[in-house]
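Below, each structure is written out as structure tokens.
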Structure 1
Amino acid sequence: MEERVFFTSGNLRIEGMLETASPTRGAVITHPHPLYGGDMDNPVVIAVRHAYLRQGFSTLRFNFRGVGESEGRYENGAGERRDVGAALAFLAGRGVTAVDLAGYSFGAWVNAGTGGGFQRMVMVSPPVAFISFDPPAPIPALQLIVTGGRDEIAPARTISTYRDHWNPAAAFEVLPDADHFYTGHFRTLEDTIAGYVETDPVRVSL
């Protein structure tokens, strides 16, 4: 059962939803662009959450600053990355020692610039045709990228080029009939992510 939680990011109060399925393994899940209606209740975010719950992970999804009951305002990624760091620290404070960082669209972009505090990264439709990921920095923790074959915001061909810089060993799955919003493909997305999530991840220092 999820519970509403609040944690601090700097001097801001951030709203989240936490489901505790494991005392030591968890996933932080970030949402799409706040200026286009993105929030933690987005159906793709929920599909990612279900994938992790199926593998026995605790999950924390949260609203970036300025969204829902989270204080503050949109900060073009810089403040949002601090929110991700605060979410990771919140789980660590609860004893979670193995954390995945998963993000959809804008959330994947924000996560790509997050320095550490997690063991693995999952990107869902990183919006490479909408927001600049340049210069592409290595992301050794990146394990999985998923996009839709009809996704014009996260086109597979462009993502493949970035993957070569991020981590060429990362798995790359394209759901042929899905667009950026995955309508009608949420279960396939969930199954795809669940299939790549190990049930006993290696612990890392947070």
Structure 2
Amino acid sequence: MHLSEGVLSGPVLVAGAALAAAGTAVGLKRLDPDRIARTAMLAGAFFVASLVHVPLGPASVHLVLNGLVGLLLGWPAFPAIVVGLVLQAVFFQFGGLTTLGVNTLIMALPAVIGYGLFSRFLQAGRAAALAAAFACGFLAVLLGGVLVGLALTFTEEHFFNVAVAVILAHLPVAVVEGVVTALCVGFLRRVQPGLLPGRPPAEVP
């Protein structure tokens, strides 16, 4: 889902950087100091999950886990994802520093939207919680693909066909992402429910 350097226009890069900076500022402001370790862990999971990717024109598809990161963190998903993207750009040349803002927005904004829509259902029964987790993972990747398409389309009109191809290519990835997110939430409900939003912290014996 990374957009490469040299593809997007200047205005799109500037707008993406400004919006990503604003989201990161909000995320840092809302980051509970007691949850810094959790945020770092999820940033690491995001970093590792994105290492295996399949190039698709100016973009690429891969397991993202942005839905899971958003579901567990909310707005702090922005700083977690931006750290992962910086490391990917510096060490593996995925995306790039000039596209860092746009790529952050592509992955973090759907994560926060998913949190707002589905986190409340994690307190419900198991079936509802797993359905919400699947929907969050699916929607996070699908919206990310749509944002990739919009960034390409706003850059150049003849990128429209490429944008459609990118969105369609992310549909199977979105399904896999939804399943992985649901499995992770199901596991956390059993072993560490305090990590889920709206759940009381696990009691320490």
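If distance in nm of label points 7 Å out along Cα→Cβ at positions 36 and 164 computes to 2.6, which of 1, 2 did it come from? Here the read-out was taken from 1.
With percent of Cα pairs over 24 Å apart coming out at 33, pick the structure among 1, 2 it was computed from. Present the calculation step by step, with values, prior to reporting the outcome.
Numbers: 1: 33; 2: 36.
Only structure 1 yields this read-out.
When relative contact order in percent (Cα under 8 Å, 6 or more apart) is worked out for each of 1, 2, structure 2 gives the greatest result.
Upon calculation of distance in nm of label points 7 Å out along Cα→Cβ at positions 76 and 156 from the atomic coordinates, which of the structures 1, 2 produces 3.4? Label of the source structure: 1. Looking across 1, 2, the calculation of helix-only ellipticity at 222 nm (-39500 (n - 2.57) for each DSSP H run of 4 or more, over all residues; to 500) that yields -23500 traces back to 2.
A value of 4.2 for distance in nm of label points 7 Å out along Cα→Cβ at positions 4 and 196, calculated from one of 1, 2, originates in structure 2.
Computing distance in nm of label points 7 Å out along Cα→Cβ at positions 84 and 140 gives 0.7 for which of 1, 2? So the calculation was done on 2.
If you rank structures 1, 2 by distance in nm of label points 7 Å out along Cα→Cβ at positions 20 and 148, which sits at the top with the largest value? Intermediate results must be reported in sequence, preceding the final value.
On the way: 1: 3.7; 2: 1.5.
Result for distance in nm of label points 7 Å out along Cα→Cβ at positions 20 and 148 over 1, 2: largest is 1.
For mean count of other Cβ atoms within 10 Å over residues 124-131, the calculated result is 23.1, so let me know which of 1, 2 that is. Clearly, the read-out refers to 1.
No lab work stands behind these numbers, since they all come straight from the coordinates. All values derive from a computational prediction rather than experimental measurement. Cβ atoms are built from the backbone, for glycine too; each structure is taken alone.
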